[in-house]
Structure formats: C-alpha cells, structure tokens
Structure 1
Amino acid sequence: MTRKVYPKARPFLKWVGGKTQLLKELEKRLPPHILDEGVIPRYVEPFLGGGALFFHLKAHYKVEESFLLDANPELIMAYQVIQKNHHDLIHILRNIETDHLEMAEAQRKNNYYQIRDSYNGQMGDTDYENYSSEWVERTAYLIFLNKTGYNGLFRLNKSGEYNVPFGRYPNPTICDEANLHLVHEALQKTELLCADFTQAGDFIEEETLVYMDPPYRPLNHTSYFTDYSANGFGEEDQKRLARFYQDMDQRGSYLILSNSDPKNEKPDDEFFDELYQDYKIERVAAKRNINSDKWGRGIINELIVRNYL
C-alpha cells in the first residue's frame, strides 16, 4: 500500500535535548498497528519543545488530531503564531535577516544584544492569554535569538530573562521561509496549550499515542538541560511525571517516554529504573551535543520507556 505524502516540516527552533537524532529509535518502537496502518487517531505530547517527533509523525503518518502542550509560554506563543499568522512572521524575519547579515561581526553582536534587551524588556508586559499582532514580532525575536545565539540554547535565568550570549555564525538562516510554510501546514488540526504536563490528561484516552519528553535530569553539574524555564524541572517533578505516567497507563493509552540515563555517569544510579520498574525500559545510543565541558560531549545512552511491547 502506498502511503500518502504529507508536509515534511522540521523543527523551526534549535532545541537542547531535541529528538531529531533519536527519531529512528522512537519510530520503530511505535505500536505495531500504527506502523502497519500508518494512522494515528489521536496524538498527545505534554512537553512539546522543538517538536521533532511530532513533525516526523505528521510527515509520515495520518495524524487525525493532535494536542501539544508545553509549560513555556514563549514557545507555545511561537507555535501559535506560525499556526495562525506565518505570512506576517516571515515578512518580519526576512527584514531582520537582511539587516543582520549586512553587518560586520561587531555590529551583529551589538544587534543581537539590542534585540535580546528588547525581547526581555517586553516580557513583563506580554499578554500570553490573548492572541495579538504583538505576538508576531515577539516570535520573530525569539527565532532570531535562537538562530544567532550561542549553541541554539533557550535558557532563562531565575528572573525569567533570556540570557544566552551571542553566537558567532558566519551565515545563519534566520528566515527559513520554506520550512515555516510546512510547519504552518503541519500545525493544522492541532490544539496548542501552555500548561503543566498533567493537563495533557484532559486529552488522553484509550489508544491515544502519548510521547513524553520532559526536561532531562542533568547527568552532572555541568549539564544544563533543565533551564528552559525560570522554575526548572527537578527530581520531584520527575517523580510527579512518573505518577502521571502510571495514571495514563491505566487508561489504556500507548505511552513512550524518553530521558537521560544516569548510569552514564553513575552506574549504580537506579533513579529511573525504580520509577519505571513496571514498564519496558530500553537504553539507546545518542550523541550529547550540549555541555559546558567539551570533553563531556559524545555518545551516551538515553532511556526510552514504554508501557507496551
């Protein structure tokens, strides 16, 4: 049977802990009937992040309805802008890109920090509840900072301000127009919510496919996977997530969860093995790209946890 071709969108933001490198491992662990039939009646993702798996599934399967959540209001704002008003966003990004690329490096650095200051200055006055044209400019700033900031990080300090330093890229793609059109198409028939992961339970029912990709538990003191929000995501949140996983399992949904493997650093660390002892835990190889210590990068194991065989 020939599968229908769907828009092949990619994540529009660089995202620490993004799952692009794990897509093959995640896909081959999908429920067998989805792999055979190519249809996902309902998909829920409580930690959207860069959305790599969502976009992959939308490109290769018929996803009839999807519900995407994240606790980061800036991120959900950006997705909603692309879903509703990507043409105006592209127009603003084109102008930002043209101006930025015409500058010498010293000017680019000044431009970056000026836009970062503007972005942070707007934060306290931003209405995250009601869609407005101001969201479009703010999303353009976010994409610019993401594409030109150091290592493509999204990191907030304790005051909730974006604090990533300037990154030296000779020719960054700030306005990826073709992909933004595809992302817009992929986000149709999709509900986007800024919410704690537990609110995903409102949309999870029997046979719902759920992918949980929380902010990773840091492997060591030099890792900064959890700084995507001012509040972070600590061990108590990981335990709260494990309880949520158990509750959703009782509904008969199909659950996939990924996380860092603490045994990379401490072979006797049973934190996740104990939290998910009733489920299928697998360790798969992945490349760690973000670490303040260059020697802390390389091939490591990550965890994939399923509630089905």
Structure 2
Amino acid sequence: MATSIEKQAKAVINSKTVFNHENKKGGYSSAKTLPGNFKPLQSIRSAKESILALTKIAKDLGVERIKHITPDVANKYLDAKRDNFASQKALDRDRKALSIALQLEIPRLKAISDQVLTTRAYSKEQISHITNAMTERNSLSVKIAHNAGLRAHELLTIRRLDEGQKTDTRTWTDDRFKGRSGEVYIVIGKGGLAREVLLSKDLALELEARRFETPKTKADRGVNYLQRYDIGGGNALSASFTRASQRALTFSHGLHGVRHKYAQERLDEIKLRLNVSHDDARDIVAQELGHFRGDITEVYLR
C-alpha cells in the first residue's frame, strides 16, 4: 500500500505534468499545459521516475507534507547530494522532480564525480585580471570570496561578529585562521551552517564602507537573504564573474575557482606554520570552508 508521502508525490507530479490522468493500464493520458517555462515530461517513465524521486527526497528530508519543501530546503538538499558525490544523472533527476513540485526552475548543478579531474583554481594574477574587468562592487565581492573562501551565496549573508554566532552543534578547532590576521565575520553556508570567516583589515574596511543603514532583502535562487552590505553575491555575481573571466582570460572556471584557490593557499600556509600532516591541515581547511569533510577538500586541492 502506498504511503501518504508516495500518494502526495504522485498527485504533485501528475497535476503539474502533461500526464495528469492515470488510465486503467497504469499509464497516463490527457495532456496539460505546464506553468512557467517548464519542459513537459515526454514519457510515462519520466513521470514515474519523478514520482519516485520526489518520494525519496521527502523521506530523506523527514517532511510530512511535500508542500513543506521550500526552495531553500530544495537547494540545500541538492547541494548536499552533490557534495556526497551523487552522479550527474541522480542530480538531474532530483532537480527535475523538485522543480516540478515547486513550480520553480532550479539551476542545474554539475556533479563532482563527473567533472574532469583538473584544477579549477585561478592564480592570483588571473584573479587580479578578472577583478580589473568587473565593476567596483562585484570586484570587491570576488576579492572577499578569495580572501575568506566564500561561496557566491554566502556573500549575501555576511555580517559582523556581534550580529550572529557560529553553529554551536559543531566542534570547531582553535587552529582555524592561524597565521592570518584581520576581522572576523559570520556567514551562513550550506545546510544553514553558520561559521566564522576572516577578512583582511583592508577588505574589512572596504566592506564596512558599503554597509547599508538598514538590511535589505535579496532574492537568489528562490531564497530570500537579509543583506547587510552593498556587494554582489549569488547567481548574479557568478554570472558576472564568468563573463569577466572570459573577457580577461578567454576562459572561465567559475567563481568557485576562487574558493579552490583559497583552499590551496591555506593548506600550504597551515602545513608550513603549524607543521602538521597533510590530513590534519586538510581538515582545518575543511572547517574554514564550512563543510567539515576532508575528502571534499581534496577536490579543491587538485
């Protein structure tokens, strides 16, 4: 007997795809126009796969009603699945199911396991060329992302240390940021993890000069963020970075390549200053990056 979640998933997918009536043979008929720019599911198999995928996602998330899955929850679920080395096929399947359920086109994620095993990190000189090709506002964001190892959306969440605190359900090493000086800020990363990040004093001064008098709401990938500084972030910054990189260098590794550079620089610094093993240094960097997983850090170190 189908569970409540399975019935909900079936109803959601059937009501929002071209296959909205089940016939006596267990197939689907009676086409229905989809909202927005969604591409119709072109086969019974695709509809069934989406139903199974949405059922599993809801169970993984522990929700009682599929309508409780928000865009923020969906994006974090896909990000976590990507970080756990899900295949491209699995990511695409789950993204499709969630997009249909939310009536929101969720951006495609590229699977780590399917990526070419070459470095995505930029050199300092390359980052300089790219930032010189950007507006002052977005250039500052890229410099901050490089200096602190931030993701694009985390730039939208940055706040002073007295405006938040790091997640207290994690055990944080005291070796974070050793060998560097500056000002500590708080950002919110994947899964709602709040962590401390360190900015150089010069960048902190530039950041504070762009502080809003009153925080403003900024929407990114269907999620609303309370932004305290007038800097670029999220998908808009990622797109701007890609265009600037192509103009300046004729290619782009994406804004995440700046985060890769941070990981590589910090690993070398920590090994040199703390005289620790590669694995210990890698685990410290993992905490600074906000994912607590050394194997993920290894991907950044290529």
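The numbers here are math on the coordinates, done by the rules we state, and not lab data. Worth saying up front: this structure is predicted, and the values here are computed from it rather than measured. Cβ atoms are built from the backbone, for glycine too; each structure is taken alone.
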Which one of 1, 2 has mean count of other Cβ atoms within 10 Å over residues 64-71, as calculated from the coordinates, equal to 19.8?
1
Give the label, chosen from 1, 2, of the structure having the highest value of Kirkwood radius over Cα pairs in Å, for residues 72-255 alone.
1
Volume of the Cα convex hull per residue in Å³ was computed and gave 134; which structure, 1, 2, did it come from?
1
Out of 1, 2, which one gives 17 for relative contact order in percent (Cα under 8 Å, 6 or more apart) as computed from the coordinates?
2
Work out which structure the value -11500 belongs to, where helix-only ellipticity at 222 nm (-39500 (n - 2.57) for each DSSP H run of 4 or more, over all residues; to 500) was derived from one of 1, 2.
1
